[in-house]
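Several structures are given next for inspection.
Quick note: the coordinates plus some simple rules give every number you see, no bench work behind them. Note that the coordinates shown come from a computational prediction; the quantities given were computed from them, not determined experimentally. Cβ atoms are built from the backbone, for glycine too; each structure is taken alone.
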Structure I
Amino acid sequence: MKWETFARTFTGTQILSKAMIDTGLAGVEPGKSMAVQISRWVRAGRLVKLARGRYMLPPPWSTAPPPAFVANQIVYPSYVSLAYSLQFYDLIPEGVPVVTSVTTKRPGLWVTPVGRFRYRHVKRKLFFGSAGVTIEGQTVLMATPEKAILDFFYFESGPMTDERFEEYRFQNLDRLDLRKLKTFAAKMANPKLTGIVKRIQRAAR
């Protein structure tokens, strides 16, 4: 298949999956040759490989999607959480260079041409508390503010002293829904998070 035909078929599509490619090219090109052709286009820089079976069309054929949207596509199921969500909700002041997500699949770090994506594993009973948010016109599955901060502390190790809590430089904690925060913490059934909720309550006053 010629690159022009492929690019014309998928122009404007930000993330391509193998299934999408097979469907879009059904009847155009035999599927057996596409894997080899895609590998060639990746090496030539015409396609950006994000993960196994996930590709991105670079400009001018498509615009770069927001990193959080890419994170949802690399590993499924997953939702963006922890520090990246906290900065999105303006609960911490710093920008976050790595998009961290929660998943029921294996943990890992994906380093791609469009960013770094970390995945933290949780049991299925802890995979809750996310909702769709709109970023640059794309719907991204992201933890609610309350679940994001609980996920953040769930993965933090070691004792949580007052000094350590202050070092995170949380802000706008009064925006959190304390009732939802308590409900989520109880559902996660982690004693450490009970203490975190109390600290957040004091800091939000």
Structure II
Amino acid sequence: MLRYLAERGLPIFSSPLSILRVLDRLSCTITLQLEDIPMPPTTITESVDQALHAVAEYGEAVFKPLYTSKARGMFILKDGPDARKAIEEYRAENPIMYIQKTIELGDLDLGIAFLGGEYLTTYARCKTNGAWNTTTESGGKYRAYEPPAEVIELARRAQARFNLDFTCVDVAMTDDGPFVFEVSAFGGFRGIQETSGIDAAERYVEYVMKKVAK
């Protein structure tokens, strides 16, 4: 519906076509891979056998629905005798399986925010209760974080191809360097507000008003 309205002349921020390219995890991943953005090893398949092979190769993997947020619908699977049954049950609901090697996050990952393609700020999501992920849905908490310039540049490159008006790039800091998980269609106003005091929603409105005025 948003795309229909946008192509009839209604200004929408971000463009519905840009949003579609990141809402679909498969589409987002392909774009990031074409830009040589470092990501965790990933397998995308409809085959139970290939999924089983991926889990065996990774040792432990995260299965992610193509459309989701806040880690909803994701689960961790270790290689073992019960892996095939778990994959078959998952495939019944998710014919296209998106499988990513579990990487050691430490206690946090980052949301690196951009407005109009320009760097705004960074916040960290921190584990608090032993959950495998850092999302607030799983009890994660926000805190301030200042990443190195090269990590900000990596996030800038990751979001540049999507032409989003406002976005946060999810980045994990690991012993093997930074990995990008995804580029968000919307970003985290609350995380930014709580950690930096920046009212990103207000900044976004000002940005939109200037664009509309032109």
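A value of 20.2, 64 was computed for Rg and Dmax of the Cα atoms in Å; which of I, II is the source structure? Provide the component values of the computation, followed by the final result.
On the way: I: 20.2, 64; II: 18.0, 61.
The read-out comes from structure I.
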Checklist entry - Thinking of I, II, which structure, once mean count of other Cβ atoms within 10 Å over residues 66-73 is computed, gives back 14.0? => result II
Checklist entry - Looking at structures I, II, which one was distance in nm of label points 7 Å out along Cα→Cβ at positions 18 and 178 calculated from, given that it came out as 2.0? => result II
Next on the checklist: Given 16 as the derived value for relative contact order in percent (Cα under 8 Å, 6 or more apart), which of the supplied structures I, II does it correspond to?
Outcome noted: I
Checklist outcome for this item: Note: distance in nm of label points 7 Å out along Cα→Cβ at positions 34 and 106 at 2.5, derived from one of structures I, II, originates from structure I
Checklist entry - With distance in nm of label points 7 Å out along Cα→Cβ at positions 82 and 98 derived from the coordinates and found to be 2.6, which of I, II does the value describe? => result II
